[in-house]
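Each in structure tokens, the structures are laid out below.
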Structure I
Amino acid sequence: MRQIVDRIGAILSLYSFERPEWGVSELAGRLALPKSTVSELLASLSGQGFVERTPRGRYRLGWRLFELNHVLLESTPLVRESRRAMQELVERHGESSHMMVLERHQAVIVEKVQATLATQILMSRVGLRLPAHCSACGKLLLAQRPWSEVERVFDDVELVRFTPATITDLGTLAAELDAIRARGVAFDREEIVPGLSCIAAPIRDDGGEVIAAISLSVPTYRFTGDEAGYVRMIAGTAGRISQRLGFDAGSKATRMEAA
């Protein structure tokens, strides 16, 4: 049974924005499984609506997954509370906001609220994975992990350069994560997109654990004119979300003093 579940998970994990369709032979080759096994698994998934067969005999994700994704987003307090706060933030300040979680070396966008058409970030979308080493949310979330764990994650992952400002070596990344832990927020100063700066702050659960990060994306020419103001905006919004999730900053401070 576990083997079947593992194989189904491996099949579904191969689907992406870049590769939304797969053929039986392609999946079998990628997963090193017999074609007959893959064909049976796809037939079962198709019968449940998790994948669907195209007229060309290939398979794409089915609408049942969309339904489950909607259930997940609407029933998760993190997303629900973050969306409310992000909408308030964007309406008040006119900048785009993202909420992300960490998966190994990538930050995954799980909620996004766009600003006005003039300041939309067209390349971002819910479900998109950004490299953690050069995104504000990604770096903030990496900073919550022990360096030994971060080092292992990037042991076989290249620190890809996107702009001249991108961090491309582990020594610089380690120093950056130390600085993030000290100041409590993370910056992306044109490290992925030229002309765009981002700032991120942590979202904590009722136990004080950082479970996600929220960011504000601002054209650099505006960001540099009021950096301190943007820090207050994003830190305040992250704090309100954390409080709605049950986090008590005063209680955490008391525990730290007692320790």
Structure II
Amino acid sequence: MIARAALALLLLAAPASAERWRATYVVTAAGIAVADAEVRFTLGPQGSPYSIETRTRSRGLASWLMRSQSEARAEGLLQAAAPLPRSYQSEGHWRGVQRRTRLDYAPDGTSRIVTLEPAQDMERTPVPEDARRGHLDPLSALVLLTAQVRATARCDAQTRTFDGRRVVEFQVVTDPIVQVGDRGLLRCIVESRPTAGVAKDRPIEEAMRPTRSTLLFGVAKPGAPAIPVQIEIASRWWGTIRAELVEMTSAE
């Protein structure tokens, strides 16, 4: 109880500056390092622009088995603790295939697919036109959660994302149980469920089954905003994938 209260005070006291930050993570599966990830972001006060950029690259055995790398970037405006995206783009290689996506957003929040390569990567369920309204891109969804934590010291939020191919619904709640292993950090429980653009490489009922993940939020250094310091994601092939924060610095 005391640790959770102290964390809440620390999160709420973190300044809402527009400074740019760089966070680096090591991603492991079954205890083996499989990728390196870097996140650069600017998250200022309400009414200010935000940007977030991610870079990932496979390493070790995973690099030998299926080399992959990707970059993604989202920009928008943070208004009333809710991001209004302007653009989202991603690019990368997966098993030797080049993939590119770019979404632009109209003022009403409707997305327009500018680039989608390959145009069809696999057979999927249809994505209705209305699914392109009232959603966020995947990176802006992380901005939404981070802004919510900063504003309330809780992580209760819900949103829907569209990445150009797939629509996913997210429900995030604050874990009511303080676990000793969390070291007093804020634990967020994330339930995600794809609802459209679902790949047909397995039974649809199985593919649309909700997935549970957890994020631990904390302040890595004085003056920095609260960000995920540990992420655990359930994976179809790898079991639980964990990303651990290893460094947090100011970025130019």
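A short reminder: the numbers here are calculations on the coordinates, not readings from a lab. What you see is a predicted model, and the numbers here were worked out from it, not measured in a lab. Cβ atoms are built from the backbone, for glycine too; each structure is taken alone.
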Next on the checklist: For volume of the Cα convex hull per residue in Å³, which structure out of I, II has the highest calculated value?
Outcome noted: I
Checklist entry - Out of I, II, which structure matches 25.4 when mean count of other Cβ atoms within 10 Å over residues 211-218 is calculated? => result I
Checklist entry - Here Rg/Rh (Cα atoms, Kirkwood Rh), for residues 131-202 alone was calculated and came to 0.93; which of the structures I, II was it taken from? => result I
Item to check | Which of I, II yields 14 [relative contact order in percent (Cα under 8 Å, 6 or more apart), calculated] | outcome: I
Item to check | With mean count of other Cβ atoms within 10 Å over residues 51-58 derived as 12.8, matching label from I, II | outcome: I
Checklist entry - Any idea which of I, II comes out highest on mean count of other Cβ atoms within 10 Å over residues 83-90? => result II
Checklist entry - Comparing mean count of other Cβ atoms within 10 Å over residues 155-162 across structures I, II, which is largest? => result II
Checklist entry - Taking helix-only ellipticity at 222 nm (-39500 (n - 2.57) for each DSSP H run of 4 or more, over all residues; to 500) from the coordinates of each of I, II, which one would give -14500? => result I
